[in-house]
Structure formats: C-alpha cells, structure tokens
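Next up, some structures in structure tokens.
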Structure I
C-alpha cells in the first residue's frame, strides 16, 4: 500500500533571479574575489605542526589540515565500572561513571590567553589569513537536577574559532574554517581549511529588499526572514577560482523555532537552487522493514526543498554513503514528503510509529528546521501533524541509542521558561544521547557524511581511529558550521548509582558502549563552539 505525496514543491518556479513571485529590484555592485591559494601545502602543514608542538597532523589532498589528540580532545574524567547488562540486541556493554571530583579539578586557560596563543602559533607557521578574526569560547560540561537547576558546570577546554570577511562582508563555509583548542597542557585539536583571495572585478547584485523577499519565498510564510550579504567558501575539495556575493537567509517563526540558515546567489540573473529528484511515495510499514531493522542499523530522515532547504537530500545522501562504505546497514531513509512526524512518536503514548522507524534502529539522523521545543515537517507532510514536540518524544524503549538531530536550537539553554533538561528529559526511555545544537545551525551538504566518517572510520596509523559519538558530532559540526554555531550532546545521569551514564559511547563495534538507563531526572550536557 502506498501513500500520496502531500506536498507540491513550491520552489520549482524559482529558477532565475527574476522568477515569478519575487519582484525584481534595484541592483548594485559588489566585488568578486579570485582565489590566489587554497589549503596548505606539506611544508606549511609541517610548520603548523611545529608551531603548536604537535605529534603530527593529517593533511588531505585538498590541503585541509586537522589534528585531534585522542586522549585529551574534549576529555571528560570518567571511571570504568565494568560490564553492564547486554543491549536489547545482545551486544556487550561497559558501564562508565562520571568522576565529579576530577571534573571540579579541571583547569582551563582563559579565552584571552587562548586567543593570544592561537594567533602566535598561526602567525609563526605563516598560515594566519589577514582577514581572520579570533573568537574564543569554552567547551562546557553541565549537570542538571530533576528540577532543571544547574548542579555542576565545568569548562573542559578553550577553543578559538575564526571568522572571516572580504571587504567587510562575512566569508562563511567549509572553506573558511580555522579552529584551535587548548587544555591546560597545550593544544588538543586543530582544524585549518582556508583560501586566500584578491579582488577580481565586480558583479551586479540584487539589493537586500529583493533578497528578503527571495529568502521569504524559500523559508516559508510562517518565518520572519532576515537577510544579509555573504561570501560562501566552498569545501577545499571543490575546486573554486572565485567567490561571488550571496544572500544569507535566516529567521524565526511564531513559536520561536528557526529554519536552518541557507544561502542563495545574489548576482543579478544567477540561477537559484532547483528542486532535485523526489522520492517515490513510500510504502506503509511492511514486514520487510521490520526484518531489515534486526541487528545494528541506522536510519535517516529530513525535509529539503519542500521546507526551503536545498542541501538536505545531498547531506542525507552523504550520511547514507558513509554507512554503506563502513558496512553499517541502513533500514530506511525518508526525505521531503516521505519524512513523517509519526515516525518519531511512540505508538502507546502518542499514536505514532517510532517502533517501526526511528526507534527501531541504533542511530537516527534527522535534518530540518527546529526549535527548543521540537522540529518541523511544515510544507512537506502532515502525518500526524507538522511538528514533533518535545513532549511527544519517547525514545529508546525499543532500540535507538543515539538520536542525532541536525536542526536548530533543540538543546538551547532555556525556552518557554524551561531548561534543556526539563524539555527533553522525558524523551530518554533507554536513549543514550541526543546530539544537536544550542543555536541556529546552517544548512550543509556534508555534515551527515562527516559525522558518519568520524564515527565509523577504520584505524590507520595513529590518527584515524573512530571517535566517540559525541566527539564525531562535534567534529562534523566544527568542520561544517561557522564559529557562531554551538553543538551539544545530552544524556542521562544516575547519581544514586555512582554517577553512571552514557558519556563516552562509541558506535557499536567501534569501541565501548554503555547499557540503556532509565531516566532519574538528572541529565548531563556538553556544548562547544564550531
């Protein structure tokens, strides 16, 4: 039995800048910048390594350089408590307890000192672009009690993320990414993916009034759109010889939710993102899906063009590809009108079908618009409705360990008078972690693939070991999000059982995993800057 698609892509008419529904506007001119260099060569990478006193660094063929100390990267003091009860699939587990006294003893350097050290090291290596400005923040660990009150806060490290400008206009993207993290001993992580530019002419661009109307058309009528000019730095793997101005579209809806920020070309006559292939209508839950979900599985869902997000299908595709490349079975992947709110709701408490879909796999990856109180299917489907509210989430009572939500604001500090733990605590019914963001996130075509790569990669020499699930989420976000975006992970804490929790989970087969825990009302959260 098949269902009909419930949405018509509203963007199909938006092919050129003068498309129907968006009035033309006065044009002005802004500079075009040519690329003079891209990434670091081997000699520059070695200078960066020496400047920060690192064991080694990894350099990609495109010149992106990275380093993460496997023992000290976002280190959280924990104690091995031995074997736990087996997982529902019979997998062996290891119990881990939080060492709260050791956490209280953690010392980090100040944000001012971190910024100074980062500047000095990058300058010494000769790899600090002139248009880069440092912003320093702490990676923070928190415990919340059953009333949502903060019971413990500790800084785990201090990170310095760089923002970039060209002629006073922000330069953002995966190809404009420099970040250095410090603990009390020194550097724990480095990311460097950047290009150098010089002016190479100009281009006529539509004005911001036009841009606001265009953004509104993409993001939907329920969003109050904000717009500004931006230059988009593509990943270094994508060969680029110039950058032209774009519009950065963001905003808020009436209940405080936010769309993922997107970019649209600003040049007069530029071709706008076009709707890609649409999935055939999905079948209803049939026995083969339940059979497929036996053993270690992942699933993916997301809303794309129907919600104004042009990169969702590509991004979810990278996640699916990484799973396949590493032998991880995928049970389902639903996009646009095939992504249903009911797939995330428990049958008993909310009349949903999550025991067939998102709670019938070990990890679910979602992309779309969100808020501190849920995530949205508006414009794409209405089955059973258009928002999965935090009060409807009951995850882990069937299978899922890691609910990874590439969306906005899910774990923001407070909204509607409730903190992050109060809002999402009832979702933990055996769930290990929610991975998401405390801020607005930016639409990406690569986040899912990077998350999967860091989580599932195979050991090679010293630097390619799989990361913990929370570290993989953080690093994928660091690689794809600007410095203003803060990623976060939360989970259950059991103080009466010696502080047990799923702090250091790896994916199955990649390292130790904790058992399922019932919520006691205590929760932990780790958050940091991209």
Structure II
C-alpha cells in the first residue's frame, strides 16, 4: 500500500507536477540564490535586483508557457497534482502570469526608488518572492491544508516587509499590528478548517459539497441539522482568514496602519498581489461548496451575505477615505473599497451557481468570475501606478501627504498625467480600464438580481459608492493641477527612466479601456479561466 502510494506520487511529480509547479520552483530557486549571494558576499559584486529580475522573468516565462499552451489548445482541463493538494487549470495559470508580471513591475519600481538599499536587498527580495509563492499556492489550492499553508506563506513575509523600514516607529508599530491581527485570523481560520474537515471527512475542496450532501442524509442541508451547523460555522471561520487577507470589514483594521507605516512600494504590492491570491482562493473555496441541490439554499444565503459584506466594505472604505491627508492611508481605504467591489462578483457567482436556473446560466456564471479577473488585471496597473507616483514624489519631498503634491503639474507633468489616468480608472470613468471592469461586475450582479432581489440592493450600493469615491479622488487631482506649489516644498524633477516607468503603467490603464481588441481579448481569456474553475463541479 505504501509503496504503491509512493510510486504514484513519484510518477505524478515527474510526469506533469514539476512543469505545473515550475513558476514556484523558479521563485524558490531565486530565493536560495539570493541568500547564498548574501552569505558569500557576492551581492557586493552583483546587484541583487538583477538576480531577482532574472528569477521573476523565469517564473513569468514558465507561467506564460503554460498559459499559451492552454489557450492555443483551447484546453479547459482542470487536473489535480502533488497528491491532489494543488490544481492546474487556466484559472491558476492566469494568476501565475498575473503575479509574475506584478512581481517584475514591483522589482523595477524598487530599483528606481532605491528601496531597499544594497545591504538589505537580498533579505527584502527573499521576502517579496516568498510572499508571491504563497499567493500562487493560494490560487492553485485544492485542499484545505494547502489553503492554510498558502495564506500563511503569503502573510508571514508580508509582516516583515511592512516593518522593513528600520528605525521608523510608525513602520514597527504597523508591522506589530499586522502580526497580531494576522495571528488571530490564522488561528480562527485553522479552527474553522478543522471543523469542516473533521465533519466532512475530507480536505479536498472539490469534494466538500458532495460530502455535505452525504452528511445531510439526502435531505435539505439546512441549519436545523447539527452537523450542517458545525460545517457552516467552520466555513464562516475560514472566511475570517480570507476576509483578513482581503481587508473586508470588519477585518480591515490592519490595512490603513500597515499601508501608512510601510513604504509605498510594499503598500502597492500588498494592495494588489495579496488581493489577487485571496480572491483566487475565495473563488475556489466557494465553488467547492456549491453545485449540489441539497446545499443550494444555504449557499445562496451565503452569497447574499457576501453581498451585504461587500456593501458595508465598499461604503466604509469610500467614506473613511474622505478625511485622510496621507496618500498611502487614503489609498488603503480605497483598496478596502475596491475589495468590496470585487467581492460583489463572488456574491453574484454564488447566487447564480446555486439557483434552480444554474444549468442555463453557464455563460453568466463564467462572466462573473471573468469580471473579477478582468478587474484584477486593470487594478494591477492603476493601483501600482498610483503608489509608484507616491513613491517617486516621496524620494524628493520626503513627504507622502497631499500637500506635497500641490502644484506638481508645473514640475513633473508625467507624474501628474499618470496619477490622473490611474485615478480616473479607479473611479470608473469611461473609457479607462476601470470603467469596463466595474461594468462587467455590475452586469453580473444585475444578472444575479434576476434570481434574488437582494442583489438589486448590492447593485444600487455599488453604483452609489462609485459616485462617493469621486469626491476624495478629485481632492488629489485638485491639489496637483489647480493649486499653487508651496515655496517650502522641495522640487520634484523626473529622470527619464522614472518617467518611462510611470508612462508605461498609464498607457496600459488607458489601453485596457481605449483598445476594444485588448478589452475583448482579455475579457474572453478571463471568462475561459472562469469556466475552468467551474469544471470541478461540472459547471
């Protein structure tokens, strides 16, 4: 029995497992190389960022190779590997490409801004790569154990990166708060996993719904059954951990302090990459609990509940941003609000996936997941662009408040235009990429509203919050374009390489809205990725 299990594991690993895991292996190998460079003092001769860029590019190349193979073959396979712990499909490959690209752009930003310095670079980039590996595992997780390992592997390096600015009290306090909240959320999530796996007798995410049906003994899986109540409690506790990573209300407390205390480069990384990995995991977890008629009513209520959380999160994030003067803290609340928008897509997916009409809603369900993935793709460029501008201005003014941006148009037009494009996209003003991203999510919520009336409330809240967000975003543009440059604020000259970097980000945000071929192509790929993750339940 043991020898057969070992042989199967070896065949699985040597067959396809290593290729499926190649991006993570490239990042892991790069971490080892950077630490050896530090140990042998090679980093004094060869800048660490070069090795980091090569490793990130290698991971991106492997990911893109898998992505191109699946797209070219129109392959919608969804297979597990490494003993069923991870899953390979277009959905997971999409996130590997996404995270690899974002990692390359983040490293490039750190090179331009000089954070970290040469002495700390091996440690910083090792933490950055380790967190990225965890996020890739989150998007590929096929087991509750891997769910926990992925979340923790992404979280622990993030705690260190937030406190990486040594000697700064705000940075150390932010890191400590992040660790305390994270440890609490991890403990709650692990207890929830033990409840779910203990009652259902499996850790395989794709089997959760079937096992819940068996536990309910063929009846309706309602909360009147004590075992079902235990599973429901476990699911809610797991959601605590995911809500912490997504900074959803009321598990958002760490986010503003962590962003304000961390460098803008780290805050930008956490605002995008952390959300991407957590949403990939959330979709897999929700799909694994769906698709069985006996659990349909319970999961529909769960979907509506996520919609209510999305409303509260979006509203709180937008309203709390009004009074902020520090731009990193303002964008932290903006990140909370955007997490709420993206959660609306997951709520819509759950409501449609667990309705009686689900067999005829295949395209609409795919579209809801595709809308989420498209939103993440646009969010990558527009949020990173905003944090990049903050980081570059900080290097000259040593200030991250709105006052340091007053009259900036007279000195650095490229930075101002980039911030304008990113902010217009964050608001959702056409024809920038953020408009089409929100439109796709609102369209999926509208489709779900045909099934459950509560989704109309979610849709209305999303539209109203889009208007709310206009006011605090415009404060930044007003300061940059309309106000005079204070005499005591240091000038912000913009070297060529920094200008090229921010312009590339602004162009990508614009192209994702202005170029119909790019919009249609990316949305089509996102929809196919959404279909791939649904194959495990025959969606």
Structure III
C-alpha cells in the first residue's frame, strides 16, 4: 500500500513538473541585435566635427521671454556664493575662463563659431555705425583678444560673424582691418560669416518685407568685394549664408550659392529640431521622436547635395535641442545626451562636415548650453564655476571614439527605440560599436555580431544616468564626472568576452549610451 501511494505521489510530482515546464517562458529575446560589417568602411567623420557656437557677446541677443516651464529654475551649485551669476562661457576680457578652454580642448580639434543673434545687434565702434540705434552692445578689442585666447588655449579654429544688418561694407572692413586683423592670427580663422539668419532681417527695420535670397547674395558680395579690395583684409575667407527658417531649403540655398558660392570657403546653415520660441514647451518624447529625426535627415541630405553641386563643404553651424534657449528638464537632462549622440551620427552621415552646438544667455538661463558657467568676484578677481551638462558628455564620447573614423555598416534589430552605429579608423584598427537607448521603458541584453572580425578582446564603456530626465549631477561617464576645470578621471570599463561564435553580449540599462571597443 505504501509503495502504491509513493508511486502515485511521484507521478503527481512528475506531472506538476511538466505543467510548470510548459508554463515557463522561453529565454527572453534580446532587446537589440546589432550586426556590423567590418569589410566595407564608408564615409569618414572629420576629426574636428563637433564644436561650439557662441554669441559674440551677451548683449543684443533679443531672445523672447520663454514660458515658465521652459525657463525652469536655476539653482546655484554647492560651493558657489549666493551672488554668483550665469555668465559668458569664455569669461570676460582680461579674465578668461581657463576651465572652459580645457573643456574645448577635451574634444580634440574643433571649431568655435562666434555669431548668433548678437552678431547683427552688436557693433564695432557703435558711434560710427550707419544705424547706431540698432547697436545693443559693442565689439571691443578686449572681446577680440578673448576670442584669440580661446583659440590659442584650445587649439580650435574660429568662425567670426560680421554684422550684415547694418549693410555697410566700408564699416565692416574697419572692424576687420582695425580689430580682427590686429588681434587674431589669420591662421586661426576659418572664415568671416556674413550675417546671421538673414531671412529674419525682415522682422526689423533693417530690410524690406520682400527681402530675398538674391538680395542677401547682393549684400554679401558687397562685403566680400570691399574686404578683398583692402590689402589688410583680402586674405580672409568667407562663410555663409547662415540660413534658417523659411530660407532653410535647397532652392533658397542654391539661389544664394549660384551667386556667391565661388567666394565662400564654407556653407553654413542653422537648424533646431524643436523650439521654445513663442512660449512653447517641448517634451523629451518630442525631442527623441524618430519621425522628427527622419524629417531632419531628408532636409539635411538635400542641403548637403546642393552644397556638393557647388563643390563646397556644408556646416550645421548653429544647432541644439530647441531654439530660443532650450527646454528646462529636457535640454539639460540626460535625454539631451541620448539625443545629442544620435544626432551627431545622423548629421555626419547626412553630409555635414561640421556641427556647432549653440550657447545663448537667455534671462534666467539657457537650458541647452553644453557647459553652464557661473561667475563671481572674490578677492578682486573673477572666479568661474563650470558645470558639464549631459549634452557635453555626449560630445565627449563622440569626439573620443567616433571622430576621425569611418562609418561601418551597422544594422540593428529591435522592437525598442534603440539606435546603433559602428566606426573604425582602419582595417586593422579597433571597432567602436555605439548603442544608444532612447526608450524610457526599454532595457535588456544586446548582442553584437561583427562580420569579418571574430574573437577580439572587447571592453564596454557606459554613459548613463538613472532616467532620461535625470539632471547633469546624475550623469556618469564610465562612472566619472567632469570637474569645474574640465578634468575627468580615467573612465571605468569592463571586459566583454566573445562567445564561441564570436558574438558579444551585454546588458543595456535604461537611460544609457554605451560604446563597445573591439580590438583586433
């Protein structure tokens, strides 16, 4: 009897185990599978691709007051006196912000554009300007020396904007001959940019309402001819048209380049994927929208094709997450790092040769500045505190592991909003595989397979934060953070051993971007 009971119990246990096995889920599918082809390198990303665009000064920007939500609340970091103010990132004439110059140098070779709204609202010797009442600030020899100091300390080259709104070639020549040429070495300047977003001049008394791309070309050529007629200024190159808004299309760009293209060294356009102008608010979902990025790509490829027809390089010379100063809680959160890293790969692939992320100085603080700088006086000296923002961390990762390398074909299979890219400097060089998680709800295992390369040692570096809306203080690059002087300790990485078939697998957290470095 006991034997029969034991047999029945054993049978029940066996049936229960079978039932549990039937109910058990299969092994979880990978969050993403990335396939990289190492045999077919593509376009090369320029070594100086990622740079900054800054206002010529904090005067004359004319930014509208944003919504309270977009402006946010600026909080002084620990250790900064209560009287500290948000200040110009380069510092002040006679008191340069050396820490900021190190942040520039961290990115390797780069380009600093000096322009923005203040370019056409700030004047060299305002009293001599044709329209002094349009001058909201002054370009001084001290400011020009500050630009020169930034170039010298960082090793970057400059694009310097000229005031076109005044529409006086002779007056502009006096700035170049009497100021720029005497202060900044010509070798440091890529080009003088002819105006900033000239299509918006119609909103001011500076131009008639029917001001057109052809009219801009006429005005720009007047400046070029005046500068080339003077022995002191004829050696400078030119950039333009700094198009935005209604002129930011292939037809308008072609119209301008057909007239002045041979006189340009660099074609410049401006574009922002979102805006807080008009007191609008922007969400992280809008910024990270794949549909929005696809629309941006279509326009960018068409603009790049137009520039190529004129045998000219194209720069996205002013951009950031949202025009009019950015969106608090988005532009200064980890979402901007995920977006920014993806954006740099898109723009490089679309055909831009240079990208400049803009700084501005909106009342109450611009949320999108890659570096936020506070200033105060102490002991009769100017002091600065620089805070690296999430976007800067993305620029740093891109500059260290992608710039100067060739795109490798990379295909990602995923049900989530996760992007992947691969680069390598040469056939025998390390491969860098970037995986960017832009999905607030997704995480999990990622599998990377490299065709044409098997079994090499690999290491994984992560840029991450607790969530997409995490602020700068929560962002870590290999477990590290930048200090105020632009220094960062060596990042922590971890080894990833290849599987038997040569694949590499790792876990991708939420709010993270990783780079897998596979060595030969």
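Using the calculated result -8000 for helix-only ellipticity at 222 nm (-39500 (n - 2.57) for each DSSP H run of 4 or more, over all residues; to 500), pick out the matching structure from I, II, III. Working through the options, I get structure III. Taking distance in nm of label points 7 Å out along Cα→Cβ at positions 160 and 280 as the criterion, the top structure among I, II, III is I, with the largest value. Of the structures labelled I, II, III, which one yields 49, 25, 21 when semi-axes √(5λ) of the Cα gyration tensor in Å is computed from its coordinates? Only structure III yields this read-out. When distance in nm of label points 7 Å out along Cα→Cβ at positions 72 and 120 is calculated for each of I, II, III, the greatest value falls to II.
All of the numbers you see were taken from the coordinates with simple rules; none came from a lab. Computed from a prediction, not measured in an experiment: that's the story for all the values here. Cβ atoms are built from the backbone, for glycine too; each structure is taken alone.
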